[in-house]
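Derivation of every value follows stated rules applied to the coordinates shown; laboratory data play no part. Please read all numbers here as calculations on a predicted model, not as lab measurements. Cβ atoms are built from the backbone, for glycine too; each structure is taken alone.
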Structure P
């Protein structure tokens, strides 16, 4: 229906696995690298947190992660936020040594800056160093963005998906909506455990995204 012009956006997977929605969507409507940018309300600290990618890219390359970080920043900026992207790791600025994972994380930061020189991105960071100013002062006091990150860039789907589902089970973080970057029309994933309020918010976000697609 979307390809035929009878719909301006697609939502699905509320009662079916994500793959049932995204496999045909990626086959028919993909225009480049596709990553899902999710938006959360951190009620404890009264702030909005963006994150990617919680559903799609299993083991992204450093080039793909760099592009995903840029895409996430664009979504944050679209909603009026000063996007600060943090490349997450088990290590903060070399504290975990020079492992393949930490070297890759640093390479992502370097490549993202090359792709978009104005991008505010730092890392590698542990989560607390990324978002908590007190932790940042102890772990990397001279880092420009540590403790201020509002856009979390996860290294792979294992880490991100565990974190996303953990937010809902163990914290008061509230999932708001997602935006799918890299599609010719908006496609929105509705998780099978998603509460009614979040489904409502996703419909609204998809409609707003569709209006921007139509205007461009």
Structure Q
């Protein structure tokens, strides 16, 4: 979302204004992914023989770079430093500012970090914002016949993603750890397209929206 190919400064400005508006009514924590920036570095590192743990660390650096970029756009409304673990994030929330962070540990996608963070702070709502409108029965970027679920159970989500191949920079819609945290926490979870901010606002406000709701 933030850095699809190059830095999307226009969207970052738009999203930061949106986040500031949401923060007037809600506590807000944002976890940024590494996206193509992470994959750009991970791919050659893997060719050089780097371990998956080392590649994960590269990816974590990329997520924190993106976090700092968003923090720069949010200005004084955000905590100035991205927390490096869940405890720091929860403490930062006490400052009543927007908390923006990236990854934490090797082996954890930022989707998993976000799900764990939502569970840790007992969030009312967890939104997974990506470049697709929701959860599909197949990869919509590869299959024209893919169908989107309006609702799916957490167990159904786990069954859907189990066959996927995982590794540093390879997480598709969401990884298995994130899905299992969503299942055990029972937190209301929504998957939607991140660049449709009006739709995201509708989801936050409890109105009708386009996306997928994960049922317990």
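For relative contact order in percent (Cα under 8 Å, 6 or more apart), the calculated result is 21, so let me know which of P, Q that is.
Of the options listed, only Q reproduces it.
Work out distance in nm of label points 7 Å out along Cα→Cβ at positions 67 and 83 for each of structures P, Q, then name the structure with the largest result.
P
Given a value of 0.90 for FRET efficiency 1/(1 + (r/R0)^6) of positions 75 and 131 (r between Cβ atoms, R0 = 25 Å, to 0.05), calculated from one of P, Q, which structure does it belong to?
Going label by label, the one that fits is P.
Which structure, out of P, Q, was distance in nm of label points 7 Å out along Cα→Cβ at positions 35 and 155 derived from, given a value of 1.5? Display every interim value, and only then the final one.
On the way: P: 1.5; Q: 3.7.
Going through each structure in turn, the value belongs to P.
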